[in-house]
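None of the figures in this text is laboratory data; all of them are computed from the coordinates on show. Given the structure is predicted, the values throughout are model-derived calculations rather than measurements. Cβ atoms are built from the backbone, for glycine too; each structure is taken alone.
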Structure P
Amino acid sequence: MRYANRRDGNEGDIVEYLEACGYQLKPAQPPAPFDWFVRRGSNPMVVFLELKTKLGKLTRNQATFKEWVGEGPYISARTPEEALARVQKWI
């Protein structure tokens, strides 16, 4: 099975913004249905972050994962501000 290896054009801005706000990010590897692991300091809570462009949609695997974790820490974001607001709800 082949996985997309393309990164979203807004990724650098979002990652840089979150890091400037004190978050630590680690890239996820395929076949993970998200792009980044996010945490802050020594807090053991981790958020699964999926980045999308303005018109991007979740893939079927991403939607299934999101449904499986329910209200769990799986978030998607399109802008740095949106990513920060959503991450702050969890950590």
Structure Q
Amino acid sequence: MPFAAVVTVKIEGDPAVGQKALEEVLVPRVKALPGFQRARFMRTLDGTTGVGAVTFDTEANAKTGLETLTTNRPPEAPAVQNTALYEVFLEV
């Protein structure tokens, strides 16, 4: 059963700078983690809050993924506001 690591961030300043850090630094790190399956990165319409949801094959791999998403972040990356692990019980 898959599990998702979910991170909420506060977006301040130039969103393009944060998006570049996400695409060039964080996403390659996450995709290389054991058990990575897929990821979705979203932001509110006003561009002030972002959410990343990364799905892994096991709970243990999701915990490792969550650690990667929240530590050793580039200085230009948005500040983490909240994190959570979820069990994925249905995909459509």
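Which of the displayed structures (P, Q) returns the greatest value of distance in nm of label points 7 Å out along Cα→Cβ at positions 19 and 43 on calculation? Structure P comes out on top. Taking relative contact order in percent (Cα under 8 Å, 6 or more apart) as the measure, the highest value among P, Q is held by Q. For the read-out mean count of other Cβ atoms within 10 Å over residues 35-42, a value of 14.0 was computed from one structure; give its label from P, Q. It was calculated from structure Q.
Structures P, Q were shown, and helix-only ellipticity at 222 nm (-39500 (n - 2.57) for each DSSP H run of 4 or more, over all residues; to 500) at -7000 was computed from Q.
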